[in-house]
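Asker: Some structures to go through are shown next.
Derivation of every value follows stated rules applied to the coordinates shown; laboratory data play no part. Given the structure is predicted, the values throughout are model-derived calculations rather than measurements. Cβ atoms are built from the backbone, for glycine too; each structure is taken alone.
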Structure I
Amino acid sequence: MVVLGPDSLQFPAGRWRAAWIWPHRSTDWDGPTRRRTAAFVHTFSIDALPAHAPARLAAIGRATWYVNGHEVGRGPVRNNPQRMVWDDADIAPYLHRGPNHIAVLATCDVDETAWFMPLPDATDLRNGAIAWEANLGDAWVVSDDTWKATVLNGWSADPNLGLLKRGGEHADCRSLPDDWTVDANATASWPMARRRRANSFGNSGRSVPPSFPVGPNRGRPTTRPIPTPTRLNPVAPNSFTAGRIVVGTMVIDVEGPAGARAAVSGAEQLRPDGMPQNEAYDSSFTVVTDGTRRRIESVDLFGVHGVTVQCDEGVTVHAVEIHERLHPVAQPTTFECSDATLNRIFEIGRRTVSICSLDSYVDCPSREQRAWTGDSVVHQMVDLTTNHDWSLAAWHPVLAASPRADGMLPMAVAGEIEYTDVSIVPDWALHWIRSVHNLYRYVGDADALRPLVQVAEGVLRWFEQYCNADGLPTDVPGWVLIDWSSVYSDGANSTIAGLWGRALLDFAELAEWLGDAGRAEWARARHRALAAGFEKLWDPRRRLYVDSLVGDAQLPMASQHGQAAAIVGRLAPPDRWDRLVEVMLDEPNLVHAAFANATGPSEPGSGTELGGVYLFTGHPDPWWDTDRQIVRAQPFYRYVVHDALAEAGHAHAISRQLLDWTALLDRCPTSFGETWYGGTTCHGWSSTPTRDLVQHVLGVQPATPGFTRVRVAPNLGHLDWAEANVPSPAGDIRVRVDAGALHIDSPVPIDVAWQGRTIALPAGTHQL
């Protein structure tokens with residue numbers, strides 16, 4: 001069965017009983033740091049052990065909590081003031097008769113980061129706060145001013161270093177006793193905590209959650225990861241590697257004289273000789289020793305392939321571990337076919353999404369760990385087709401549904417580029433609408449979707465203000481990214497228009513499903529006007545759509561992006577679809593072009609595919625033959641290209657298209673990189689083939705909202721056979737195509753499209 005969310009612990013009705021608390025000193029942390037760190041302890045006694053003891057923790061920031069030395073929670077998950085959550089756990093297995101010891105390590109960033117959006121200055125919670133409570137049956141244990149709390153100046157993080165560099169975490173072992181999570185005597189001298197109030201513009205607010213401006217809050221929306229220790233193996237006296245990219249908290253086993261340092265720098269890539277290759281964007285964990293041997297674990301998550309250690313004299317690093325903390329892959333699906341390369345591509349795509357699935361979908365585990373609004377649509381689709389745990393697939397679109405006042409979504413969520421004075425990626429918001437449509441198709445929860453559809457309407461209406469007299473979005477502001485290819489977005493852009501067209505149709509379908517005929521008709525009317533205006537982007541001589549229309553003049557540049565968008569957006573007449581497919585698959589005339597390399601094609605190892613410099617300098621002139629050649633899509637946008645092939649009746653071509661991903665395997669054999677030849681070596685948005693092998697090649701996808709019926713339409717292409725088990729809310733759907741035979745075992749009714757026939761079958765086992 002599919003998991004749509006974690007099992008929710010039951011708390012007695014009513015408000016929180018716990019108070020927000022924090023150390024007394026809350027504003028005068030020492031030194032330049034973006035992070036305030038505090039530790040809390042509390043001891044209580046019980047005479048009888050309860051069968052269950054639900055406990056929950058709310059935190060302004062992040063927190064790790066322990067019961068009698070056992071880590072039982074690490075959270076909450078990524079959120080923002082509009083989407084606050086708590087973490088919960090049943091602590092009964094960790095309780096003892098007699099004294100019990102609670103310990104919490106909490107952090108609060110003082111400025112915006114990729115993970116955290118600070119609260120307004122007006123609230124007393126701005127500098128950090130936690131609230132913890134547990135129900136022991138006849139009694140409650142709650143956080144209040146009887147708890148002890150202390151400031152940890154020695155546990156800090158670098159100030160915000162910008163978009164592409166997370167910086168480092170610093171832990172001074174001298175600031176924290178080794179046994180503080182288990183021994184109340186170790187913290188006997190700590191001062192008492194202070195109750196905090198959620199003040200609002202000088203007025204005294206409440207001290208218990210939910211409180212202004214936090215709330216209403218909710219329980220953990222995603223399944224809790226189970227830490228998996230991975231020991232990095234030494235390859236030199238100062239270097240360790242894992243053999244693949246691993247993601248989680250870093251644990252360092254270190255000893256040395258008091259005040260000495262050991263700095264462990266993560267590396268996403270390895271050199272040809274197997275040694276870690278440190279890049280400017282890699283982050284680090286620095287530990288100051290206290291004269292003893294300690295195992296110290298980071299708060300931050302690190303994505304590393306290897307690490308390099310630099311130590312002061314007298315310091316020994318005995319071991320480095322990563323405790324992987326990934327979103328679970330529950331009962332992973334199986335896919336296998338006659339092409340061994342595609343089998344490998346399927347598994348690596350799933351692994352890539354897995355290590356980019358932390359407390360939200362993130363772009364990459366090393367460079368940023370930022371939850372971008374649009375590129376997560378690929379992560380979501382891979383989870384929906386290959387993972388029985390859909391809790392993150394359902395949560396991430398909700399987290400991203402935090403629009404600005406004008407209705408547009410931020411580039412990324414829960415961090416610094418959620419602010420209104422930062423640029424936007426307008427096409428990202430259109431991909432987000434596709435992720436909402438995915439939830440409609442796979443999950444079919446009307447109550448959950450209704451508020452998301454309202455946000456989607458705001459996004460669609462935002463584009464209206466930029467439409468010209470022909471109904472085409474024109475000179476759309478912000479960062480029109482598309483992907484890292486050289487897609488020209490001057491004037492009216494065919495890709496933006498096509499994605500907006502698809503989003504309008506998605507919205508209309510959602511509105512009709514929710515019974516809102518008026519909004520559905522508005523969207524369809526907008527789409528009709530857009531389709532009429534889109535004709536101006538058609539070049540009748542070359543029989544393709546150009547990228548840009550400036551005034552009434554077509555620019556000559558064209559791309560796979562524009563042709564695919566014209567199909568999925570239903571803006572191109574169906575009698576042109578075969579020609580557009582021909583253009584997209586014309587391999588000799590496809591070029592690798594990126595704005596970062598304005599003088600020629602991007603080549604393997606050139607590092608010239610990532611480029612946003614045109615934001616400041618303008619688009620460079622194209623170097624390729626624009627009359628004959630078109631620009632190839634990067635891995636992210638290929639999901640749209642493949643959707644277009646399927647929409648146009650050419651799904652049989654997709655299996656060979658997926659072999660393009662061997663270029664990514666040549667660069668990194670264990671995960672898919674950001675672009676064909678450059679960027680990070682692990683980027684979830686490049687995992688499209690894993691979805692495609694299930695959805696397009698084997699042809700398994702929902703036929704009705706909520707997956708109450710399944711559509712099976714195999715298009716094997718060059719394959720001799722293929723089989724998979726596919727998750728659905730009703731249970732696994734098993735499909736095999738082999739030697740002209742189709743085998744289906746489904747718990748829901750089936751619509752089959754195969755060998756020119758369309759057949760409706762009941763749930764059960766069938767062979768055709």
Structure II
Amino acid sequence: MRCVMSIIFYAKSSPVQTIEEHTQCALAKLKQLKEYNKDILTPIEWELLETAVIYHDLGKMDIKFQNKIRKCLNENLLSDTYKDVNEIPHNYLSPVFFDKKLWKQKFGRDMYEILIKAVYYHHNREWLSKGDWEAVEHYVKNSLMQQMAQFSWEKINLPLKLNCDYFSCIGFDSEQEDYDRKLLKYEKIKGLLNRIDYCASSGMENIEEPAKDKEGKGLVDYIQADMSKKEFDLRPVQQYMKENCNKNLVVVASTGVGKTEASLLWLNNQKGFYTLPLKVSINAIYDRVKRKIGYEKVRLLHSDAFSVYLNEAGEEEPHIQYSNSKLLAAPLTLCTIDQLFKFVFRYNGGEMPLATLSYSKLIIDEIQMYSPDLVAIILVGLKTITDMGGKFAIVTATFPKILYSFMEQLGIDVIKPTQNFYNPITKRHRMVLLQDNEFDFEKIKELSKTKKVLVICNTVKRAQSVTEELQKSNTSVRLLHSAYLKKHRKKLEQEIMEFAPGGGIKNTQTGLWVSTQIVEASLDIDFDVLFTEMCSVDSLQQRMGRVYRGRWYDLGDMPNIYVLNNYSGYGNVVDKEIYDYSLNAVEHFNGELLGESAIEDIKQKMIDKVFDPKENPKILKSNYQKTIQNNIAILTRLPMYELEKQDADSMFRGIDTKTLMPRTVYEQLYREGKIEAWSNKIKNKAIPYTEKQKIKDEISAYTVSLAHYHKLDFDFGHEMIYKGSKIYIYNGEYDFDEITGTGKGIIKKYKESNKKVDNFL
């Protein structure tokens with residue numbers, strides 16, 4: 001007969017919870033999940049998951065873990081006869097409590113191994129080696145047995161002999177029969193266990209929020225009510241996606257045809273994730289859904305999401321909103337793909353999004369904007385998601401048809417579009433290709449006297465030099481690019497949108513702005529004339545979309561799009577082959593009024609001349625194709641847990657950025673005492689989390705975020721502002737006039753440094 005529990009076995013110190021209390025809380029979350037959708041798992045899988053939940057933290061009864069908690073709580077420590085032995089992580093101890101014979105008989109060999117693995121790996125910690133295991137076995141038999149004798153809980157029947165031979169169950173043998181199917185089943189169980197544990201530990205009320213509000217209205221109801229209020233009927237693309245809500249889709253639809261609402265209708269009040277390449281675009285849809293459509297059950301998930309919550313005037317605390325976002329509990333989550341798709345790298349801890357996506361619907365907007373390495377990640381991810389039961393819809397203005405061949409190769413079931421959905425305004429642009437080394441600055445200046453003129457360059461350095469050239473004759477020129485402090489960039493973005501507002505808003509201002517590709521998709525602007533350097537055809541079309549938005553072309557034979565073929569960024573910013581193929585496509589339509597039955601016909605034809613193997617067979621032997629193919633091959637053969645989370649993070653460099661503070665800015669803030677004041681507040685444990693986040697946002701305003709391909713050198717150490725900030729000092733000067741709102745941004749190497757730092761410029 002087992003002894004009644006005579007000591008308290010803690011699971012957490014903040015808030016204080018016993019093992020039993022924490023596990024009961026986790027079981028309550030499991031019950032919520034099952035009530036939400038019992039079809040997520042089979043009955044035997046639900047039973048296995050429940051067993052994993054009950055046993056996952058039993059290793060915490062270890063005396064070393066208990067003393068660690070007791071020390072935090074200022075309680076008397078328990079007697080430890082193994083003081084020279086390091087603490088063994090509890091997830092490696094928990095599996096010893098499984099009665100091997102009992103659970104193998106109950107679940108079968110394969111499911112038993114999944115059970116062991118799910119508990120063993122439910123935390124991402126340094127692995128135990130076979131050499132370590134002998135010491136672990138000795139410790140288990142001689143120390144943990146003593147603790148176990150004092151632990152009692154009616155939910156479990158602890159074995160008389162601990163299972164010290166489970167170590168043989170924790171490997172992943174890719175040569176094993178039916179390996180892929182078993183792996184998917186493991187990833188689902190492990191991901192749900194992680195999600196349940198996270199929810200119970202974070203104190204979140206619901207592991208899944210109901211899709212409908214107290215009035216019984218879901219997202220579809222709110223969209224239809226909004227459309228009814230505006231006396232809108234369902235548009236063709238909206239009707240199509242609503243009717244095909246249970247299928248995987250590729251939908252080609254132009255801006256202004258209602259594709260956002262169409263995508264949301266496709267969700268059909270089911271749990272959904274909406275992804276976009278740019279955070280500013282995500283934030284815009286978030287604002288649209290929450291404030292214009294009126295649906296409150298929507299969350300943001302990206303690197304700046306907490307700041308958005310912080311600046312919202314809502315009833316819910318920002319940290320609660322953010323925790324809910326990370327838990328993936330909302331009926332609708334708007335996010336970047338890096339928040340979901342890291343699971344393709346099979347690192348320990350990446351299973352939670354995958355398990356959630358297995359019973360959700362996923363929208364991928366503007367897939368053509370992703371680099372080929374990211375496209376490979378998305379495609380492999382879609383294969384895994386659909387194999388596990390999830391659904392997806394790719395919604396895009398143009399679609400690279402070469403991607404169909406990869407989908408077929410991977411066995412992704414998808415409905416190809418039988419029609420494209422176009423904006424009723426069919427004629428907006430006349431494009432001319434300029435075979436020169438430089439822009440016609442005199443023409444630009446002359447047109448800017450009577451029109452809104454936009455010049456887009458491929459690099460920051462080029463945009464700065466073009467601006468300098470235009471300013472030589474005292475022409476008023478405004479400059480916008482990525483190498484400004486966040487607070488200045490925000491100011492400039494607001495000013496360019498006021499100067500050339502989209503959405504059908506008109507003003508009489510004329511003038512000139514120079515920018516980079518940052519205006520391609522993130523800003524709602526409408527200029528009269530565009531001068532742009534040649535780039536990839538998909539980027540070119542995004543740039544063209546900044547001109548004559550929602551307007552019929554009315555300029556006679558005069559172009560409103562001037563494309564300069566000067567090979568700027570050739571082989572660096574733009575892949576050489578894609579540049580050449582894109583140039584050929586532009587030459588084909590040079591001088592034409594881009595509008596047959598609809599302008600998007602031309603857009604897709606231009607894309608097809610680059611990315612459709614029928615139109616351009618060379619694409620099948622291009623670096624673009626090879627990059628996707630090679631990455632797919634690597635990802636589909638990647639062993640479990642070979643990579644760490646930080647490795648997965650680095651794989652998303654196309655999305656991720658480096659956050660920098662120019663040294664001249666840092667030194668000014670240091671002289672003003674702000675650096676020290678900020679650092680002291682961040683270190684102060686008495687300051688609440690939300691207040692610290694406000695301080696971090698204040699610091700962030702003085703930083704620049706640059707994508708990975710901007711090759712920079714950094715200073716590390718104390719100059720990272722505060723520990724864990726990941727804000728690096730950039731050895732460069734910074735130019736900006738707060739009064740006039742003008743300046744070049746980061747301009748050159750810092751005078752006292754001998755490092756090579758400005759090759760991104």
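Asker: With mean count of other Cβ atoms within 10 Å over residues 333-340 derived from the coordinates and found to be 24.1, which of I, II does the value describe?
Answerer: II
Asker: Continuing with this model, one more query. Looking just at FRET efficiency 1/(1 + (r/R0)^6) of positions 69 and 173 (r between Cβ atoms, R0 = 35 Å, to 0.05), which of the labels I, II belongs to the structure with the highest value?
Answerer: I
Asker: Can you tell which of I, II yields 28.8, 96 when Rg and Dmax of the Cα atoms in Å is derived from it?
Answerer: The correct label is II.
Asker: Quick check on the output: 6.6 is distance in nm of label points 7 Å out along Cα→Cβ at positions 101 and 501, derived from one of I, II. Which one produced it?
Answerer: I
Asker: Let me ask something additional. Tell me which of I, II gives -12000 when you compute helix-only ellipticity at 222 nm (-39500 (n - 2.57) for each DSSP H run of 4 or more, over all residues; to 500).
Answerer: Considering all the candidates, the number was obtained from II.
Asker: Okay, moving on. Using distance in nm of label points 7 Å out along Cα→Cβ at positions 309 and 429 for the comparison, can you identify which of I, II gives the largest number?
Answerer: Sorting by distance in nm of label points 7 Å out along Cα→Cβ at positions 309 and 429 in descending order puts I first.
Asker: Oh, and also: One of I, II was used to calculate mean count of other Cβ atoms within 10 Å over residues 45-52, giving 19.6; which?
Answerer: This value belongs to structure II.
Asker: If Rg/Rh (Cα atoms, Kirkwood Rh), for residues 245-460 alone comes out at 1.03 when worked out from the coordinates, which of I, II was used?
Answerer: Comparing all candidates, it corresponds to II.
Asker: When distance in nm of label points 7 Å out along Cα→Cβ at positions 277 and 453 is computed for each of I, II, which one produces 4.9?
Answerer: I
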